[in-house]
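Dropping the structures in below, format is C-alpha cells.
Derivation of every value follows stated rules applied to the coordinates shown; laboratory data play no part. The structure presented is a predicted model; accordingly, all values stated were derived computationally and were not measured. Cβ atoms are built from the backbone, for glycine too; each structure is taken alone.
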Structure P
C-alpha cells in the first residue's frame, strides 16, 4: 500500500491536450500534479512551470525560429522532473517536446536513478505513423513505457516493437456524441470560423476568413459570424477582427460547443476541431496553410489522402479539405455554396452520423482509462 500521495508530472502542449489533461486530473483526486498546461489544467489545480503557449509551435520553419526558447524550456522541464521526483511522467501530444524532455531525463545520472526506483513515462495520443514516417513507432518504444492511442487500428503499429499500447477512444467523444441531437439541423445563418490555436496557423488563416466573411456578408443572406478563441491567440484574433468590415462575435473556447450547435456551416483549421464538429454532425470545410517549405516537406512523406479524422475513419472525403496552396478564399466560397444545397448538406450530416460508432470504446471514458493506467504504473 502506498504511504505517500501519488505525484504526476504532466505536460500538455496545446489546447486540446490541456482540455484532456484537465479531465484526467479530475479523475485523480488522489494525486498531486506538477508540469505544464493551460487554463483548463491550471483551473484543475496544476501549477504550470511556464506558459503553455511557449510550446504551441508547429512546422519545420516555425520550430527553427523558436529553437532557442524550446531548447531552454526542454532543459527547464527535464530539471523540474528530476527535482520533483514524480511517480509518473504523463505527456499529452506535443510529441517533439515530450520526447526531447524524456531523452534528457534518461541521459542524466539523476534521471537514471529515478528510473531505477520506478519512474515511468507514459504518452497520450499515438503519432499517426499510419500516415507518415512509420519508423517513429520503434522510436516511441525506446522512449515511453506506455502509449494511449485513440483507435484500435493504431495499436499494432506499436505493440510489434514491444510498447505497451492501449486504445482508449477519442477523448472528446463522450462529452459530445448524443448530446447535441439537433446540431447540424439549425436554420440559423451562423457561420463559425475556427483559425486554430497556434499563432503561426492563425496568422495564415485569418486573411482567408476575412475574405470569406466579406463575400458572404454581401450575398444578401443574413449571415452571422462567430469565432471561438483560445488563450494563446485571443488577443491577436480580437485585434484582427476589429479591422474587418464585417461584424464578428468572439466567444471563449469554453463556450464553443454551444456556438457549434447553432452553426450552419463551420470553416475551420485542420485539427481537433474538425473531429468535434464531426461528432456533433456539423457541416464543415477544413483548410490549412503552412510555411511553403514545411508544406513541401510534408508532401514528400505523407501517406494518406485526407487530414480530417472523420475522412480518414470513413475512408472518403466527407469534409471538403483545402490544404497548402489550395487553401484559398475562392475554393472555400465554392464549397460553401455546395453546402447550401439541401440534398448535399443532408448527405454530409448522414455520413457524419455514420461515424459515431467509430469514435468511442464500450469499456469506459478515455480520461478514466488513462487515469487508471497512471495509477497502475505508480503501483508497479
Structure Q
C-alpha cells in the first residue's frame, strides 16, 4: 500500500524527487527499478532524473520520468548548462545516487530541501559534504541492492523489479531480422569499452574457442557487439575469423538497438560491463567473465549462477589475501588475471543455458514501444 502523502515523518512521500545518477550504463540500469519502486509506492510523485547524454540515449522515452541531460565532456560549461536547465526549480528531495566528484559538483546546481546520499563508507569523493542525509550503512551488497537503500529511506520497501526501457518498432524489426536463426543466437560483447577497464577483457583466442564450441555443439549464430574503439574493432575482426554464421556488429549499433538484440538473443557472453546489466534488464541469461571484479557486487543480477568466477584466485595472486580481507569492491587491475577464467568453465556455463528445460530466474517481458520522436 502507498504511504499516506499527508504523513510528515522522515519517510513521508515527497511532492517530487530529483534523482542524480550520471553514469554508467550498467549503474543506470540498476537505478531504473529503484525509480519504478518509488513510483509504485507514490503514484502521483513526479520524478526528474539527471543523467549523462550516453545513458539518456538508452533510457530515453521511459514512461513517467522527466530526463535532464548533463554533458560531462563540456567540463565547467556543462555544469553551467545544467544550472541553466534547472533555473527556478526546487525539489523537496534530491537522491544523489552517484558518489563521484563530478556528481557532487552537479548536485550543487540542484536546489533541494533534503539532499540524500550514501552512508559514509560508500560516499566516495567526500559525497557526505554535499548531502544532508545518508541512507543506512549496509555491508557487502550488490550495487543494485545498495541503490534500493534510497527507496527504502523514503519508505518504499516493496521492490518493483521492472525494466521497461522503450525501443522503437524500427529497431525491434531490425533486431528480429538480425537474430533470425533456426538454432540458438548468442551475443558476444567481448570488451569493457573504456580504456581504463581493459583489465577486464578475456583473450581473443578464448573467444574464438568459445565460438567454435557453440557453433559445433549447437549450430549457434553469433553476434559480435561493442563500441567504436580501436580495441573493440580489432577484437571483432579477430573473433569473426573463428567460424561461419558470425555477424560483426561492433561499432554499428545504438544502445537501443543493442537492447533489442539482447532481448531477442538466447544468451550474452561478456566481461564486467554495461551490456551485462542491459541483458539482465531484458531477462536474457548472461554468462559473465569475472576475475578482476567481484561478481557479488557487480555481477549480472539474475545470472550469478552463470558467472565464470575466478576473482578469489586473482585476488590471492595479486594481493596475497582472501576477498573477505579486502575493501568491498576492490578490483584487480591486472589484465593477466583474466587468464584464470578457462574456456572449459565458460562453455560449461553456456551448456547449462542451452540445455532443454532451462528456466532463467528473470522472466522476459516485451520491450515497450518508443513513442516519442526526440
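Quick look at the numbers
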item: Mean count of other Cβ atoms within 10 Å over residues 18-25 - structure with the largest value, from P, Q; result: P
item: Mean count of other Cβ atoms within 10 Å over residues 170-177 - structure with the largest value, from P, Q; result: P
item: FRET efficiency 1/(1 + (r/R0)^6) of positions 98 and 234 (r between Cβ atoms, R0 = 35 Å, to 0.05) from the coordinates reads 0.85; which among P, Q; result: P
item: Which entry (P, Q) yields the derived value -13500 for helix-only ellipticity at 222 nm (-39500 (n - 2.57) for each DSSP H run of 4 or more, over all residues; to 500); result: P
item: Which entry (P, Q) yields the derived value 1.39 for Cα Rg over 2.2 N^0.38 Å, for residues 162-225 alone; result: Q
item: Computed 2.4 for distance in nm of label points 7 Å out along Cα→Cβ at positions 50 and 90 - originating structure among P, Q; result: P
item: Read-out Cα extents along the principal axes in Å, for residues 154-337 alone, computed value 57, 41, 31, structure in P, Q; result: P
